[in-house]
Structure P
Amino acid sequence: MEGLVISDAVKDLIINIINIIILFVIVRGLAYKPVKKFLDARKERVAKELSDAAAAKQTAEEEALKYKELTEKSKAEGTEIINEAERTAKQSAAEIIASAKQSAAEITEKARENAKREREAQVASMKDEIAELAFDISRQVLSREVTDEDNMHIADSFFEKYQG
């Protein structure tokens, strides 16, 4: 093989290329596959965590929506309760006012009737007193005995004359 003389630099180059190929095969066998397996497992774990996070977010949004609906429903019920209480209070107030007005009207009517009776009693009392006075005066003037029947007749005619 005399014709083929390989220089030392070329020999070193070929040996380095063979070493690199052998190193590549060894590294690929020992490191690349486990690292790839680790990276694939990590990728799957991250994807699972992302899907779990998305599911948790979806659940949280659904719970928030339910909470919002419950809050709105509670507000509506509270408003309805307040409105009902206001209606009841207004109705009760109206009933109390009507009852008070009726009681006041009854008291006023009773007071008028009492005043009328009192006035009539006073007028009757005054009539009797005036008649007595008139009779006493007429007895003294006439100096004679006048009967009660005469007195009543005179008093009635007097009051009829000035009353009507």
Structure Q
Amino acid sequence: MYSTLVVLHLLAAVTWVGGMVFLSLVLAPLVRSRKAVPEFMALFRSAALRFRPIVWVAMVILLITGPMLLSHRGLSVMAPASWPGIVAVKLTLVGLLLFLTLLHDLILGPKVSRVGTIPESQRTAAEQFVFKTARWLPRLSLLIALAVLITATMLARS
């Protein structure tokens, strides 16, 4: 049972982070290098929207298997005072990553779709802020996801 939980947890994490790496470091720069030709923007949007449900499934798997794996270590999600420092750091980073993913998918994404239809010269300062935030937020999320992987590796070694 434990091995199955570890495999599921790792597959979900690799799927989520691997997709983030691909979108952020491969597809987004390709789209930007084409000066946002509408077809390339549509490709990026389609890929991101196709990836979204995969992310949500991966998050559910991680949220189910994570606490179960913690319990195998004699720890409980409900008792943070008993967590070793590395567990506290990892779970804090996971919480931040989940928050940023929700922010991106449920709030920024729909706003960017709307703002993207407005010519850049006609966007308000708030609309420009939304557009710029949508560009750096996935990069920040990727850095946090990599930090989660690093802390997970440290936790596995302890």
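To test your reading of the models, identify which of P, Q gives -26000 for helix-only ellipticity at 222 nm (-39500 (n - 2.57) for each DSSP H run of 4 or more, over all residues; to 500) when calculated.
Q
Work out which structure the value 10.3 belongs to, where mean projected area of the Cα convex hull in nm² was derived from one of P, Q.
Value 10.3 for mean projected area of the Cα convex hull in nm² corresponds to Q out of P, Q.
By the measure distance in nm of label points 7 Å out along Cα→Cβ at positions 39 and 87, tell me the structure among P, Q with the highest figure.
Looking at the calculated values, the largest one is P.
Identify the structure, out of P, Q, from whose coordinates distance in nm of label points 7 Å out along Cα→Cβ at positions 71 and 95 was calculated to give 3.9.
Matching structure: P.
Quick check: 10.0 is what I get for mean count of other Cβ atoms within 10 Å over residues 47-54, calculated from one of P, Q. Which structure matches?
That value comes from structure P.
Every number here is computed from the coordinates shown, using simple stated rules; none is lab data. Keep in mind it's a predicted model, so treat the numbers as computed, not measured. Cβ atoms are built from the backbone, for glycine too; each structure is taken alone.
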